[in-house]
Structures are given as C-alpha cells and as structure tokens.
Structure P
Amino acid sequence: MNVTVETLALIVVFAPVIGAIIAGLFGRVLPAKVSMTVTTGLLMVAAASAITIFIGYWDKSLVLPDEPIRIFKWIDVAGFTSTWSIRLDAISVVMMAVVTSVSSMVHLYSWGYMSDDPFKPRFFAYLSLFTFAMLSLVTAADFMQLFFGWEGVGLASYLLIGFYFLKRSANDAQIKAFVVNRVGDFGFVLGIMSVYFVFGTIEFKDVFHAIPHHIHDTMGWGKLQLPAMEVIALLLFIGAMGKSAQFLLHTWLPDAMEGPTPVSALIHAATMVTAGVVLVTLCSPIFQVAPFASGVVTLIGAITAIFAATIGIAQNDIKRVIAYSTCSQLGYMFFAAGIGVYQAAMFHLFTHAFFKAMLFLGAGSVIHGLHHEQDMRKMGGVWKPMKITYAIMLIGTLAITGVGIPGTNFGFAGFFSKDAIIESAFAASSEGLPFATFAFWMGILAAFLTSFYSWRLAFMTFTGTFRGDAHGGHHDDDAHAHAVHAAHVEGHHDAHQEDGVAPAHESPLVMLVPLFILAFGAIFAGFIFNDAFVGEGAHDFWGHAIYVSPENHILHARHNVPEWVKFMPLTVTLLGLLGAMIVYLWNKGLGEKIAKATGPIHAFLYNKWYFDELYDAVFVKGARALGDFFWKVGDQKLIDGIINGIASDTNIISKKSVKVQSGYVYHYAFIMLIALVAFGALVLLKKG
C-alpha cells in the first residue's frame, strides 16, 4: 500500500509540471487543443490521485508513510542540505485534494472561457505551472522547498495576472502583486534564516521536535534580547500576510482581477492566498509557544475580516466584490489560527475553496454571457437568459453567507466551518486569549456585511431589468484578448431581446460542468467532513500534522458556548439578507441614493480606505523624492561638485604652471645653478 501511496503522490505533484512543460515549450508548434488536452488531462489524473489519497486517509483504508518521500538532494553546501521531498500528512493530503480538484475544474472551465483567445497554450501552461508550484509548497518537508513553491506561485501569479499584456492596468497589477509580495517574502526569508540560526536545520520534523529545547532561547537585537520563538513566528507570519493578502499587505489582491476570471478562481480559491494559512497551521508547534505572535495573528486576521467586508459593500465590479470577500474570509482563517483552532482554519480553507471557486467561475459565466461586462450597475435581469448560472450563484451565496440551522446537520458548507470559528473565538475570549473577544465581534459584524454584499451582488446582477449597453462590455483596451471575440459578440446583437432582459447567453456545457461539481462541494462538503475536521474525529484525522498544546481546549469548549452565540451568525446573516432586499430588491435606486447621501463615507469605502493613495504618497512618491534628493543633491551637487571643483582647480594651477616653462635651455641651466648654490650654502650653514 505504501508503494501505491508513493506512486500516487508522485503523480499528484509532477503531472502538472509535465503538462506545463509540454504546453509551454511546444505550444507554438502543436495545435492549441493538444496543449489544452494534455494540461487538462494531466490535471484530471493528478486530481483523481489526490482524491484517492484523501478519501483513503479519511476513511482509514490507507495509511500514510511516517517519513517524507525523498526524491533527490538539491542543495548540499557546507553542511546546509535540502532534499526535494513529498510530505504526506493530514495537511498535505487535504491541500493536494483541494488544489488539484479546483485547478482541474479551472482548466476544464477555461476551455470555454478562453475559447477565442489566441494564446491558449501559454495560458494553460501558466495554470499548470501555478498548480505545480502550489503542490510543491504544500508537500514540502523543509522550509527551503516550501520557499521554492512560495516563490513559484508568486512567479506564476505574476504571469497570469498580466496575461492580457497589452492592457496597461494588467501590467501594473502584476507588478504590484510581485512587489507587495516581496515585502512579505523579506520577512519570510528572515524567518527561515532565524529557524536555521536557532535549530541548525530547516527540516520541519527536526525543527518541531527540537522546540521544547529552545523555548527559552533568545535572539539579540543590539542590546535587546528577544524570545527566539516569538521572533521566528512573527517573521513567518509577515510572509503569510503578504501571500494571503492580510491587512496592510492586502492591496495586491483586488488588482489581481486584471487577469482572466479562471485565474481569479485559482488564485483566490485553492492556491496562492491560502499558502499563508497553510504556513501558520503547519508551524503550529512554533505558534503554540509564541503567545504574543499568536495574538498578532488574531488581531490582524480580525481586522482583515471586517476591513475587507466594509470595502466589499461599496464595490461595483462583480469580480472585485468576490475578491474582497476572499480577503475577508482569509481573515476568519487567520484569527482562527491565532486563537489556536488550526483545525477550524483548515476546515474553512477547505469549504471556502469550493464555494469561492464556484462564485468566481459563476461570475466569469456572467461576464462571458454579457460579452465581458463586469460592472454590476450595467447588469440586471440576467437570470432569465442564464438560469443555470443564476442557480449556481445562489448556491454559492448561500454557502459563503453560512446559511444553516445551528444544532442540526442542515447547512451549506460555509455554515459548518465559519460557525466553528466564531464559536471558538467566543470560547477563547472566555479563556482570556489576546484579542479573542475582538475577533468574535468582528467575525459577527463581518458575517452581517458578507451577507449584505453577497446578496447585493446577486440582486444587482440577476434581478430587475437590464441596465447596461445592448452591445455588452467589450472594451478596446482588451485588444489582444478580445479582438477575436468581435464576431462572436456581433452574432448575439441581432438576436431578439425581451424588454428588461439582459442580452446575455448561457455559458457552454464545458463551463457549466465544473460549476455543477463545485456546487456539490459547496452544498455537502461541510456536512460530510465536519466531524473529521472539527468534530469528535478531529484529533484522529489531523494526527501529528497539527500541534495543539495540552492547555488548549478551545475546539472542544466551543460546543458549550451559550445558545445566543450559536444563533448569532444566522441572525446577522438573515439581517444582511433583509437589508440587501430592502435596498436592492424592493426599492430600486435606493442604493444609489444612499451612496450619494453618505458622500465621504461611501467614497472612503469605494476607494478602499485610500490605502493605494496612502502607499503611493508614502512609498512610491517618497522613494522617488528620496531618489531625486540623492541624485540632485548627493550626486550632482556634492559628488560631482567636489570632483568638478578639484578638476577646475587643477586646470587653473596647470595654466599658471605653464607660464613657468619657457622652453629655453639657458633658463633651465640658470635655475639649476641657483638651486645648486642654495643647496651648497645650506650644507655649509649646517656644518657651521
């Protein structure tokens, strides 16, 4: 059985990169459908292998090896070694299933969404490369391989976000994502260095086993001695903040919407943004002995949850609303990890992958049907021509808002995982954990806002009458990507259009099938896996993959919270639905009136708390001003001034000296004679 597990694991990790190599290197000479078939087919094989491992581990018919599958040693310098390995534990098994299943659905969906794009082989190569990098990350057995995957998803996201390379906004967005992530990665690199400095190794198993011997170690910062575990945990979390778009390092994520919609689904649901959650959960042995760092994780996660939700209610781009919901849901995952319920964080990551991928791909179906229109203010009445997409989006909305009945097994996926986090936050506040009370109330408020902006999206997009241009949202700046769509778009312009109904068309079956599969997960994943992830079977399921200190009983204590706590998420969810119905369903135009009446507040939320403007003023313009200072003052005036001044003085001296040189021999002989007489006189005086 172990051989079978090893073989399946190798297929899971390396099948996507084989597809990426074939499509990337030979895509220009092979027919586009060959590249698409190879990459999608290999992803399907990888997904089938990953799900086989996951189901086998879940139902205990399969035993995972205790040691990583070591493939080859790729770094061995002066005693510093790193071996490319595949770590098989509960975390990696869950993530392999999530990453490959969502990625395979995105590949399949892209057959329809990117059908007219002339650069399909390149796009599919990038998708597969992205998937390989993420799989390398989640199966890493040491920090170096994890860092390889970490930077790999950063590279792939750069390529995918800027896929429409003729669009200036896409170019800017890819650079922004790359730069902001480098800020977080700087902290991550320092964290890895600190791990090696303290433990003398970077292999997870050796590091985690040695923690009890290093709990009281300190690291010097000048004369200041800091607890080593706290420093390591904080530095690792800074890396997680960048990759998972947490508060202060979040600004790249909404701009990532410049990439094609399947990219948004892949980045937001299963790959890049979940890497930070995986890192913190994987390093639970470190964070459990670093209470200050864990408190910071709780605080930042709670702030992110409410911060992103407030912005989501004011956005009009359908993809940006969903993007900010991702940011907010990641906040839930992080504050769950901060209070020590890593199991609930991973559970929400798991359920979130299904409904978030479905929401993004559903939004992509709307955008595709409306000829690339993304502004919800120009939508409306879409449900009639796109009934299947409408039903899928309703399921996604019910899942992300966490609709379910407390105390029962009835509920959508988000109900089980999100409520587990909120109840755990209340239980943690009773035990006095830092910022747990704050996290609980921010989680409740964010749940209300999530319901409001999610139903706002549904009502603005699908209900009422069509408010947009009959010719859809085709834009000239998408030249290279959408020029070939012109004939396709024109083909629908002459079709009969009912009054008030959007001139849209339902997506092809190849785009709808992935939505059906993801919808199954959005409905049933929470109910099926609730016990294994956060219930009575959680200890056996997670095993040694997650470390929880003996004093941490929060996951169990959540069952004993007051009834009002259990019903609070459902209550605020219904209130959010009611608010959205009042504003966007029963009183058309009220939302626009509220936006005008609230003026500065709406502008503050619509402009994303002005973080982009603030960072531009402080960092971009500040760096430019500093550069100008060093250039104009330091370089031109100071350095060039000194050099030019010396050169000028030398020129003056040389001009004066030239006059002394007459060129006549008798002048030189006379000077030599005088010098000789003077020297002789000096000698005689010395002797006297």
Structure Q
Amino acid sequence: MLRNPHLTGAALALVLAAPAHAQSGAPAEDSQDTIIVTAQRENRTEVVAGGNVGVLGDKPAEDVPFTVRTFDESLILNQQPQTLGEVLENDPTVRTTLGFGIAGEQFVIRGFPLYGDDVGMNGLYGITPRQLVAPELYSGVQVLNGANAFLYGAAPGGTGIGGNVNLQLKRAGETPLTRATLGYTSDSHFGGSADIARRFGGDGQFGVRVNGVFRSGDVSIDDEFRETLATGAAVDWRSENVRVFADLAYQRIEVDRLRPQIGLAAGAIPAVPDADANYGQAFTNTELESLFGIARLEYDVADNALFYVTGGALESEEMGTYGSITVTDAVTGAASGGASIVPAEQSNQAIEAGLRAKIGSAVTQEFNFGTNVSWQEFRTAFDFRTNYATNIYDTPQVAFPTDVSFASGDLDDPLTSSRSRLMSAFVSDTVGFLDERVLIIGGLRLQEIEVRGFDVNSGAETSAYEESAVTPVAGLVVKPVAGLSLFANRIEGLQQGQRAPINGIDPDNPDGPVLPVSNANQVLPPFKSVQYEVGAKLALGMIDASVSAYQIEQPNAFLGPNEGQPGFLAFAPFGEQRNRGIEAFVSGEPTEGLRLILGGSVTDAELTNTPGGVNEGNTALGIPDYTINANAEWDLPFVPGVTLTGRVVHTGEQWVDQANTLELDPWTRVDLGARYVFAAGDTPVTLRFTVDNVANERYWSSAFTAFGSFGGQLLQGDPRTFKASISADF
C-alpha cells in the first residue's frame, strides 16, 4: 500500500492545520449587516455555463456547439457531498450507479456508462483517483454532454460515449481565503476541512492554495462505515506572458460493509428492503489510496497565439474484499452470496502539448493543433470464493468463505495484467463570420490505441493490440440575436475493440450446442460511435438555459452464425445501440434572492440489428425513460442571512433485462435544507442543515450495468440522511 507514514502524517497535518494568519478584518465602518449580506452573496450555489472544452480550451457556452456546464465549489461547500456522485445528483441528465461488484461510482450520461476511472482532471485522462473522489479538493465539476473523442481523446477505459466529466483542482483566486469547516452526517459520521489561499508579490504574481478534509464514521445505511482523508496543494506563478501551475494531492478512502448491488436469478424484482437496510457482509471492505499531480505551462507566443504543455501522473493502490448477492427467490429475499479478494495498483502518466492561434478581423480563424499521449499500467490478482446462503430482508452475518473457486496471481505482490498507450494528434479550425455571430468548427484527431495483456501468474505477455482511427468533428454556431445561440454538431466517440471468445452459443439456437468461434481471440478494430445533435442556448439576464436533441449510434459486438463456415460462429459488430433524446437545462437567478437549477431529459435507447433478431427493438437495460431535477434556493428577505433550499430528483422507469420483461418503477426523492449566515465579530459564519430523502423513501434507484448481457444490477437508493456543518471565513 501507499501507507507511507510520513506522507499520511503530512497530509493529516495539512487538513488539521489552523490558519497561521487571519485575514484582515472588515473596515471599521462596515456593519455586521454588511458582513452578513456579503457572505450570503459569496455563498450562493451557482452553475457556470461553459467551461473547458478539451483541446478547444476554455469557452463560454454560447461559442461552442456542445452542451457544457460547471457546478462550482460553492455548491460542493453548501450541499456537503461525500462523493462525486452526490455532486452530479444536481444534473438532470446524469444518473449514478456503482461499478460491477465494487464501491466505485460510475455514471450514466445519455444512456451510456462513464466509469469513475474515465473521469478527467484538468483536461487529462488517467489522473483521477480510482472509483471514488473526495469533492472537497475541486473548484468545479464540469459536465459535457455527448460524444467527445475529438475534444478529449478516447477514454482509457472505453467509456464516456454519452458524455464527459472533468474535475478542476482548486487554485488561489484574487481574494484571500481562510476557511475552516466542521461537519456531521447521520448516523455518526464526523469530520472537518480547511481551505487557505493567498496571492503574493506586488501584482499577486505568486499564488498558493492548500486545502484538505478528514471525515470518518457510520453513514445512514446501517453499519456502513466510510472514512476519507484528502489534501491538496496548488501553486501558480504568472508574468506578462507566462503562466505556470502545479498541483499535488493525496486521497485515501475506506469503505467497510458496503451495501452492494444485487443481481437477479429469480425471474422477478424483489420488494425494496427497508431504506437503511444493509445486506452486505461485515467482512467486506475497500481501501483506496492515490497520490496524483498535474503541472501546466502556458506561454503567450504573441498577442494572438498560445503555446501550452500539461502533464500529470497518478499512483494508486486498492485492496478490496468484496461481496456479491444474487437473489434467487424474489418473495422471501433468499439469495446466494459470493466473496472475492482483489488487489489493484495503477501507475498512469499523461502529457498534452498544443498551440492555439487566432487571426483575422472581418473573418476570424482560430487554429488549434497538438498532440496527446497517456500511459497506463494495471497490476492485479484475483481470489474468488464459493457462494454462501444469505437474505436481503434478514441478512445473516457469515464467516469469510474458505473454499477458493478461482485464484490467479499474488495477492500480496500483484504482477502487471495490462499496459496501454493512447496517442493522438489533433488539428482544428474555427472560422468566425459577421463579428463571430456565425462560427464553423472543423477538426480531426488521429488516435492510436495500443494495449498489451500479461499473465498475472508468470508475467508473460499473452496478447497485443494496436489499432488506429480518425475521429472528426464538425460544428456550427449561429447567434441571431444577443443572448441566443443555435448550434449543431457531428462528433464521434471511440473505444477499444473487444476480444473474440473461444466458443459460444448460436443466438439463433439458444438451446443448441457450444460452437467454436472462427476468429477466436481476435481483437476487433476500435468501435466508433457517431453523434448528431442540434440545440439552442439562451442567456437572459441572470438566467442560462439550453435545450438539445441528439442521436448516438454505438456498435455492439455479438456472436453470430458464420455463413462461410458452417458449424462455426463469428464475433463481429452485428448490432448497435441507438440512443435518441431531448435534454433541457436551466440555471440562474430569475429574481433577486431566488436561484434555480432545473431540467430534464427524455431518452429512447433502442437495440437494433441484433444477431438473429433477438431483443431487436428492445430498450437497453438500466436507462430511464426520463429524468427530472429541480433545485431551488431562496434568500428570505424578511430574515437576513437565512437561505432555504430544496431539491426534487425524479427518475422514470428502467428495464432490468435486455428482454424487457422486468421493469423498475419510477422514483422521486425530496431533499430540504437551510443555511444561516451571521457575523461573529468581523468573522462571517455559516450554519448549514439539510435532510436528503426527507420521506425516507424505499426505492431501487438504478438497474444499470456496463455488462448488459449479464442482466441488470439493482442499486438501492440511500435512506433519509441528515447533514450539518458550520464554516467560518477568517
């Protein structure tokens, strides 16, 4: 493990360090009322329209033919989320589930998975900690809806076809910051955080920001324990034409007795257990530890040209003792449980360099070209144990199984299982007409994917894969009047091709014999998904709104009859998943003191061209028909310093199986809360209290799994959860 006592001790010291110097007090003439009003305004939860659009750079929403928005650090501070998924609950186009058999979060955007490992950080893949993320380290969580292989490159894990999430590390702003926060989450989870930022030099050329968090204890699910330690430091320096940034962070997360997803072997959906029920085993636990950093250099070659180079690295270790549950009797809740021990280690690096230049006046052109390389090494071993009897309604605690059904590799010193290298070169041109009221974007990215597999027992190379593909982008933006932007795009997604199995069953004869596969062990070329999208964005006063309609076609590989070789099967992209949808999003302040974040999506995810016509026209499993979110904050005009908050999250029906015979009911969750800002002398203090799932509703929140052919995995929604915190800005 990364359990270096000096490193962990230093991280803890950063979290618990008291500010060395208090921020200078408010001017004498300022009253406490002024302090309260100012602090309340600075505490507003906001969503920023626009953000980092990959290799195109930071752009306002109106200038790009894509839907992109950023949930800023004020939202993270006020809502007190413990995971990235809790931040993304605010987005009506995103839903969160868990990875297969683990504690790691994965996200569903436009009906396609985004693994936690494929979440970007400051525009780079492979640097984000595995599976779970402590939100307190980040100044913003950015969501870009839609395919994005040109903008960010292919995600190493092969996901992100329906959208991208990009984390932005905290940096020092222009205003000094010294903030300390203490927090509580029911049932007995306590913690604290510190956030300190300063700029130095005559013109503030040098900036430093240090922040961290430690929290530990049982959460609202019965006997589920979580502990998080995370700390980060950022420095930056700027001159007239040069800017340098460097970030270093450490994170350790532990989860004990995780409430798992459940599989189904009963042919029916069981009733939802009590909201706080935990059908996990006491022997299950996960420890995730990551050390990561990013550096960036920007140089203004000329007034209209920018050269940049950025790079990052991640070292992570995971040790997990996991449990799985498959319900065999939906009435009684009887189930079969399994256990496994899986250590995993990662060593990742990424670098990107590019040049962006803009020329012209009546007709402008912004050229952008560069290159990107990322390397990933994964080391692991496996130990799977035999099943045991359990029950999701009356769960017995059992000893860790001793009979090993399958084991591979050294659990104490796992060997390399895979190495990958993703390389790309990109070029684009954005042409602007009529004072840039019309923008036309075109670009190409040549991408090469190289993956090598190894035997975790001997270390010998067992497979090699090297393929390349070109992913283009074309986009149009038209701004007919101030504040209105119409857009359209054609862009692609890219993922590594799948490997053909050795044998299988003919889908036209599911009860027939096992047949050999003619292209056994062949790795297919990269799969390219194609997206078409049209939409509109409106910026009206303090309101930002967007609406879009899209279609994404993603090839799927299946086994099918080999017509040229009777008695053999072929593994090929016989079918596809075609997702069509409409999304709408609104955020802003329609009237002073009232802030809204709301929207919804409708998704039609259809399986087409399936082999043998099996499941043809069915809806892909785990994808809600529709989703709706509504958040509101109201600063009470008659009680200075008080803000009331509320959120409604609604999710429509989801199919649990590809045959579309089992369906989850729609569900609704209501969250309520309040904040109160007051002045303690010259120090603004903020009290926060929220209740998530006020009605303590019991519901299956998701049936999504990236392994669709194995059927859905039911994830239960969290029970009623109380959160409270107090922050002081010194």
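FYI, it's all coordinate maths here, none of it is from the lab. These numbers come from a predicted model, not from an experiment. Cβ atoms are built from the backbone, for glycine too; each structure is taken alone.
From P, Q, which structure was helix-only ellipticity at 222 nm (-39500 (n - 2.57) for each DSSP H run of 4 or more, over all residues; to 500) = -22000 calculated on?
Corresponding structure: P.
Please state which of the structures P, Q yields 3.4 when distance in nm of label points 7 Å out along Cα→Cβ at positions 222 and 342 is computed from it.
P
Give the label, chosen from P, Q, of the structure having the highest value of mean count of other Cβ atoms within 10 Å over residues 630-637.
Going through P, Q one by one, mean count of other Cβ atoms within 10 Å over residues 630-637 is largest in Q.
Where is Cα Rg over 2.2 N^0.38 Å largest, in which of P, Q?
Largest calculated value belongs to P.
Using FRET efficiency 1/(1 + (r/R0)^6) of positions 166 and 198 (r between Cβ atoms, R0 = 41 Å, to 0.05), single out the structure from P, Q with the greatest value.
Answer by largest value of FRET efficiency 1/(1 + (r/R0)^6) of positions 166 and 198 (r between Cβ atoms, R0 = 41 Å, to 0.05): Q.
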